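I've put the structures underneath this note.
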Structure 1
Amino acid sequence: MSRIAVISHPACRRHHMGDDHPESAARLDVIQDRILASGLDLSLKHISARKAQRDDYLRAHSEQLVSQVEQRIPEQGYADLDGDTHLCPQTMTSVERAVGAGLTAVDEILAGQIDAGFCAVRPPGHHASRDNSAGFCIFNNLAIAVRYAQAQGVERIAILDIDVHHGDGTQSIFADDDKVLLCSLYQNPLYPNPERVQRANLIQSPLPPASDGNALREVVEGQWLPAMVHFAPQLIFVSAGFDAHLEDDMAALKFVEQDYGWFSQRISEFAQHNDILGVISFLEGGYHLSALARGVEHYLRGQLAAYEP
């Protein structure tokens, strides 16, 4: 039985923000199709995400935000949150499984059932802060799972964010938590145009437009891995955005799918060699559908190569 899992749920397709919105259910469809067409499904464990509860959202978000989202769910059509982020009647059905996937992954790893879990979910999460939804994100799936893992006794956690946009929501939640090491790369300048923050537990790695996979390797090998050796995390979380891909016109970095495979294999090997419990990854961005599907395939193959050579 494979110890690399894809964790998802059909309900994650029910959230809809309009026919022309780039964050659509088609993103999950192409990932699933690619996993099946490539034969990769036979090498993976498939786990259904459990349903998160309201108290889970409150692990990382304020009562004010949770209530605001609940009260704005429309009976029909769409309700606006921030101009880019909309709610539909089925949004919470998707949210509870997107959040629940991370909780499921933590449970599976702590029970020794898997080494790595890829949460193929939507809506994404890393722009959602304690008090605000933003950038296509309702609640911060990863942040909630990190808080859940901490509640289960995991004391030191590393978060790696490889989305082309800075995970400002995640950073705002953990900037003052010295039990969390947050490493993030992102194109600069680009939304949300973050300011550099000086914190011992934050490693910000902005990249100029047109940076390619060599820049990714330099950041990971030169900055992130040495920091993780010093920090000695027990568990690794990844905001796995695929919008830094050369073919994704949301931004202007030049990663290719092999770069995502290299990254996931390198981080998984690091986890193995340093007695880390496992790696939990969350789908964040990635809007060119073919590039997204190829990127996820290579990401999963990288983990398989590391954990199940």
Structure 2
Amino acid sequence: MADGRWDEDDIPDQTGRVAVVTGANSGLGLETARQLAAHGATVVLAVRSLDRGAAAVEDIASSVPDARLELQQLDLASLSSVRAAAEAIGGAHPRIDLLVNNAGVMYTERQLTAEGFELQFGTNHLGHFALTGLLLDRIVGVDGSRVVTVASLGHWAPFAFDLDDVRAEDRYNRFAAYSRSKLANLMFTYELHRRLVAAGAPTAALAAHPGGSDTELARHVPFSDLMHSRLSALAQSAAMGALPTLRAATDPTAGGGQYYGPDRLFETRGHPIVVRSSRRSQDRGLQALLWARSEELTGVRPL
């Protein structure tokens, strides 16, 4: 980082580390998995579609011939799938050094998870909350271990943070639902960090956001084809968008409770630095409320 700009060349050797990356079949997750594998980690690609996951394994192997890769089916919109995946991953790996909660859905029409929760909140937050809780016994106690959760600039949107209508029965706004899920990702990270510190665990919880990245995540945006043609020139590549996650996951100087994002153009592009999140995301009362509600909804009690 001679020029002060952190990039993939600054990732330290990851040999001997086991990393689990959700949504690793495309976009940010694929690039995150690629770089972790390129630097020596054993990477578990936790994906909804095994066919797409197998294609991702092939893709990574083509650029990283000696990559150590494993494939695990995971549907974050189904808590039974989350439990099965956690059991399989935990059974195969008695220690996990890194969990990257990357997978997500964005701006979908109103849909429900297998348990009847609004899809974006259920997938982006509740699925990852449950997965983290179920894998935590394999992570906590491992020196240098980290849980990195991918948030978004969308968490700044001033929509109501409603934890009562988690099934979106009263009303549904796709943008509000996405914002709530990403705000929840940050609140979860901060609460997890505080609980890990209180427990004296060597595990750090961090968050990151990719800025504006050209990935398929925005395919549900109304008029997405038109928007893509207008905005793709302003968006950075998935490889650049993955850098904040990679820095949070691997930089030896990164600390628990930090939030990484791009350094230029209102955090939409550039190299990763520590950034600030909204005042609401730092509300400890809301964080505790979200944690308790998440335990109630998932039946998982992480700490």
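With respect to FRET efficiency 1/(1 + (r/R0)^6) of positions 170 and 274 (r between Cβ atoms, R0 = 25 Å, to 0.05), the largest value across structures 1, 2 is given by 1. For which of 1, 2 does distance in nm of label points 7 Å out along Cα→Cβ at positions 18 and 66, calculated from the coordinates, equal 3.0? Source structure: 1.
The value 14.6, 41 for Rg and Dmax of the Cα atoms in Å, for residues 130-289 alone was derived from one model only; which of 1, 2 is it? Going label by label, the one that fits is 1.
We did not get these values from a lab; they are worked out from the coordinates using the rules stated. Remember, predicted model here, so these are calculated numbers, not experimental data. Cβ atoms are built from the backbone, for glycine too; each structure is taken alone.
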